[in-house]
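Have a look at these structures, which come just after this line.
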Structure I
Amino acid sequence: MGRILADCCKHKHKPAFTAYLNTSFIHSVPPSAPMLLRAWPEKVEGRKVFLKGSVRIPGKSAHDWVDAVRIGALFIRPKP
């Protein structure tokens with residue numbers, strides 16, 4: 001998941017570096033379960049990029065997906 005978050009904050013094809021990665025496990029994930037990985041930037045302050053993400057698994061109904069894991073992260077872009 002860290003790689004997916006890092007891909008969200010590349011700047012001029014340069015990678016950012018992980019400052020922190022907070023992971024909250026909400027539901028267990030069966031090994032054969034399909035997963036939907038999501039990541040998005042929350043805000044940018046200079047070289048700091050604050051991100052959120054989740055790992056979603058199928059819920060009880062056919063088109064229902066629930067968060068199994070929630071992620072909050074801070075990445076730092078390198079100096080130019």
Structure II
Amino acid sequence: MAPRREKPPLELACRALCRLRGQPEDTRWHGAPMWHSVVHEAMVVLEAALPKEELHRLVPGYPFPDLYDPKQRADG
């Protein structure tokens with residue numbers, strides 16, 4: 001069995017927003033996991049709370065975060 005992937009802080013924040021709203025985190029919505037739909041809101045909160053250096057360290061690809069999606073198709 002493969003080890004569990006450690007979720008980055010941005011994904012954890014997005015999943016928490018989904019739970020707060022009563023939305024299923026991993027349900028596919030517009031071709032991506034539901035938690036992708038709240039990335040903008042989570043980024044606003046993280047940007048308000050953290051210095052830019054910390055954002056670059058905690059959010060891969062900041063300011064355009066790399067979002068994990070194991071079901072993403074290779075053709076886009």
Answer label among I, II for the case where helix-only ellipticity at 222 nm (-39500 (n - 2.57) for each DSSP H run of 4 or more, over all residues; to 500), calculated from the coordinates, equals -2000: I
Which of I, II yields 1.9 [distance in nm of label points 7 Å out along Cα→Cβ at positions 26 and 58, calculated]: I
If Rg and Dmax of the Cα atoms in Å is calculated for I, II, the one returning 13.0, 39 is structure II
A value of 29 was derived for relative contact order in percent (Cα under 8 Å, 6 or more apart); which structure in I, II was it taken from? II
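Coordinate-derived values only; no laboratory data. If you're wondering where the values come from, they're calculated on a predicted model, not measured in any experiment. Cβ atoms are built from the backbone, for glycine too; each structure is taken alone.
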